[in-house]
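Q: Multiple structures are listed underneath, in C-alpha cells.
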Structure I
Amino acid sequence: MWEDGIAHLEAFIAEHGHARVPKGYVCEDGMRLASRVMHRREDRRLDAARLTPQRIAQLDALGLDWAPPRPGRSVDDFAEQWAATLERLARYRDEHGNLDVPHRWECEDGFRLGAWMSRRRTDRRHQTPTLTPERIAQLDALGFDWGPASNRATFEQQRWKNAAAHLADYVAEHGHAHVPHRFTCPDGFRLGLWVFTRRADRRKGR
C-alpha cells in the first residue's frame, strides 16, 4: 500500500512538476491521492509509528509539503507565499549585500521579514515539519544565517564603520560623495548601492 501511494505521488509530480496535491484530488484509477497525503500529514503530527524516519525521508525527497493549507487557502497559496518571501529575501540581499535583516525590519509592502526569519530559525531548531529539506536548501542558497542573532549591535557597528571607510576612500579619490548607483569598490563592496540604501532609509525615517 505504501509503495502504491508513492508511485501515484511520483506520477502526480511527473505530470504537474510539484507535490502540492490539491484538496479532493483523485487519480484516474480512483486512488484518492489528496486523502492519502492528508493522512500522512496527520501521521507525522501524531508521531505515528507507521511513518518511519525512512518514509519521512522518502516523502521529503519528493518535496512533500507537510503543512496543511489553512481554511480557505489552498496548498498552492501556501507555496506562492513561500516563493514571494524568497523573492523578498533576494531583493534585500541584492540591496544590502547580505541577509543580516534586523528583527523589526519591514518590507515596503509591510511584510515583517526580520520576524519571519526568526521564526524560520526557531522552526529549524524544533525540526518543524513545515521547514522541509527542500526549503532549507533554498534558504541556504540565498545565504540564510541559521545562527541566533548575537552581539547584533557590535556587528552593526563594525559593518557601518567598514562602509563609512569605503565612502571616505571614495571621497578622498574623487573629491565628492556623489557615488554612482552601480559603483563597486575594488574589493567588491557595492558602495553605490549602500549609499542609495542609506538615502532611502533617511527618507523613510529608518
Structure II
Amino acid sequence: MSKQFSVACERNQEPILQVLRATLANCKSVLEIGSGTGQHAVFFGAHLPHLLWQTSDLPNNHPSILAWQQDAHCTNVLPPIALDVGTGAWPQGPFDAVFSANTCHIMAWDAVVSMFAGVARVLRTEGVLCIYGPFNYHGAFTSASNAQFDAYLKSQATHMGIRDFEAVDRLANTHGMTLEADHAMPANNRLLVWRRG
C-alpha cells in the first residue's frame, strides 16, 4: 500500500502542534523538509488552516504523502515536491517558515550543512526555522535511551547519528539565524526554533 504509517509521528504530533500553534501564528506559508509518510503535514494542516503547507521529500516517499493528503482532504496542504537537500534544486520561496522533523540524525552531516544553506535561501527575513528531533548538548547524550538510539543509527549506517546542538546552532548562526526557543519534548526530543534576520 502507498499509505505508510509512523508510530513516532502519531506519538509526537500533538506536542509539536502545541509549539507550532504559537510559533507559526503569524505565518502564511511553510516548507516541510522530509515529509516522510505525510502524517505530520495533514495533521498540522488540519489544525493550522491559516498555513499553506508545502510538503517535500525524496520521490520514493511521495506516494505515501499523496495518499495521506487524498484521505485528509486538506486543501491547504500541497502535493510534495522532490527535494534532495544535498544535491537537488530548491523551491523558489520565500517561505514564512521551514519545518523538519527527525531528519538531522538520518542525514549525513554534509547534508545537514547543505540543508541549512538551502533554508537560508528560501526563508524570508524574520522567517522561522523549526527542527524537531534528538540532540546532544555539550557533546553528551541527554538520556540513556538517546545513547542507545545513536548506537542503533550508527549500526544501520555510519553517516547517521544524533547531532550536537552547538554544532547545529553554529550552522544556523552562519546563515543569519538566531535561536529563539529550545523546547523540551517527550521521549528526550527537542523542538528548536531559529529566526532569520
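Q: With Cα Rg over 2.2 N^0.38 Å coming out at 1.36, pick the structure among I, II it was computed from.
A: Attributed to the structure labelled I.
Q: I, II: which one has distance in nm of label points 7 Å out along Cα→Cβ at positions 147 and 171, as calculated, at 2.5?
A: II
Q: Tell me which of I, II gives -11500 when you compute helix-only ellipticity at 222 nm (-39500 (n - 2.57) for each DSSP H run of 4 or more, over all residues; to 500).
A: Source structure for this number: II.
Q: In addition: Just checking, which of I, II has the largest value of relative contact order in percent (Cα under 8 Å, 6 or more apart)?
A: Result for relative contact order in percent (Cα under 8 Å, 6 or more apart) over I, II: largest is II.
Read the figures in this text as sums done on the coordinates, not as results from a lab. These numbers were taken from a predicted model, which means no experiment stands behind them. Cβ atoms are built from the backbone, for glycine too; each structure is taken alone.
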